[in-house]
1. For structures I, II, calculate distance in nm of label points 7 Å out along Cα→Cβ at positions 36 and 148 and state which one comes out highest.
2. Taking helix-only ellipticity at 222 nm (-39500 (n - 2.57) for each DSSP H run of 4 or more, over all residues; to 500) from the coordinates of each of I, II, which one would give 0?
3. Where does the value 10 come from, among I, II, when relative contact order in percent (Cα under 8 Å, 6 or more apart) is the thing being computed?
4. A value of 23.8 was computed for mean count of other Cβ atoms within 10 Å over residues 92-99; which of I, II is the source structure?
5. Among the shown structures I, II, from which was the value 16.2 of mean count of other Cβ atoms within 10 Å over residues 44-51 calculated?
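FYI, it's all coordinate maths here, none of it is from the lab. This is a predicted model, so every value here is computed, not measured. Cβ atoms are built from the backbone, for glycine too; each structure is taken alone.
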Structure I
Amino acid sequence: MTVTTAPLPASLSDLLITYGFSEVKAELWARFVGEAVAILEHAAAELRQTESWEAFGQKRGALSKPRTRKRATVVVRVPLEDAITAELGHIARRLRAALPSGHFLRLQEAAFETEHLVESSARTGRYSRKVDFFIYAQVGDSPPELAIEAKPLLANTDIAGRYLADEGIGCFFSADSVYTQQTVAAMLAYTINEGARPHYGEIRTAIAGFVPKPLAVQPVTLPPTTVQVLCSRHDRSTLQLDPVAIIHLEMLFAPEQNPL
């Protein structure tokens, strides 16, 4: 009997090479994305710590207005997208500043920005569109720049209604102030539910059925860890841009619940 196994996820660098990156450029981009994501993951872990999360919830603008859950005597308040983004940004910048001198991100002079104004030929100032996270290196020619757009997922319907909508992933394909001209970007789901249940499977299914159909959908691992994430590649010929490979990330948060 012949036993077959599913192929292991490719590393991001290997995948980028198949997309036309040189080996050196692919290694640089993969390491940059992996290290930047690791900082954000560490920031999320710190924010979720009991003391930090309770302090966050006391801040003005952190949580939604109270609402009563149906068929229950519980008042629920959910963390707001812009509040989570702001807190993660504050923590990430602090973590970045505390890195040892020889760390990859320090050698790249990487900077973390939140609510970054998107450069555009049609908009400026208060009319500029904003990408949630903009992480960029400042060393070498054409250094990596990673734009990350975040969207909250409170229910499965938010995958199509927010995450894969025009204001979600569509920001990377829009002729109106496309959020990045780089060939690598990222989407970040703030999954908010009391069971801490991820939506990886649902997101993958939804992306496979996305219109227009992605050029490719594949799991990849991000260095320097073996963390597996999803990567989808999308055509942008209508914008006269190269295709963009979008890394799909997810962070789990819990709503605040109090009895009536």
Structure II
Amino acid sequence: MTLALALTGTLALTSSAEAAPPTTTTATCASDPQAQGQRGAAISDLVSVPRTDGRVEQFQTFNDPTSMSGLPFVWQRSQPAPGAAYGNWVRVSASTVGPKLYGVTGIENAAGGIELLWSTYGTFCHSALSASGTGWSAPTGFGLQPAAYHGGVTLHRRSNGTILAVASSTTAGRAAESRALYASDAAAGTWQPVAPAGSIAEPGVGLSQPEVTGESPDHRITVKAREWNRDRYWTLTESAPDAGTPSGGWNAQWTLCATPACT
């Protein structure tokens, strides 16, 4: 299926130094409650999140001409059935997206709901849509905070239904961090606390956004990441599979790859 955005338009976003401060900041999620929810020009890429029943959820950031911050907002539209026309765009929340990083990422959880993340003022915000589709939860800080321009958070669904969220980290002694949403906790939306995901012995090394490269027969996840601002790649594998209880974990250190493919 080819999915395309049928909206056009451009917007000259203010730089991070020029962007007006948010009107309100709650639980690290910046918001602009003065914005009236008017959908202006499309910003950034269209994001499509497939569901297991064949439907697709789409997300797009749009400018709002009534916004005081000058930053865009996340909007969503849904298919009522596989292959059907999409419904109307609906704003997810008054939480702003950006500056510097305007990425949005989402995934369906084991209960049939949608987990959605976006960047705002140096941290990531999270909101969830229940399987019944009755509305988005209030945005809250997600805890993963990669450095500006180092990429966003990667969401990956494991074979056991657990959702893995992993991102590079600026926390001392941690090259990356991760969180897990176990299949048994999906309906309640209870994510596990932020966990360290390895360190790098070489000083002064920062990572870009990690990429999941595979799951071993014993269900351990392997990720790789390009070194920030340098053409080198690093890889990390779980020391034990995360089988739905807080028993999994990552190896202590990332390993420098011999090739960009880390093979």
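1. Comparing I, II by distance in nm of label points 7 Å out along Cα→Cβ at positions 36 and 148, the maximum is at II.
2. Working: I: -8500; II: 0.
Comparing all candidates, it corresponds to II.
3. Here the read-out was taken from II.
4. On the way: I: 15.0; II: 23.8.
Of the structures listed, the value fits II.
5. For mean count of other Cβ atoms within 10 Å over residues 44-51, the value 16.2 is produced by structure II.
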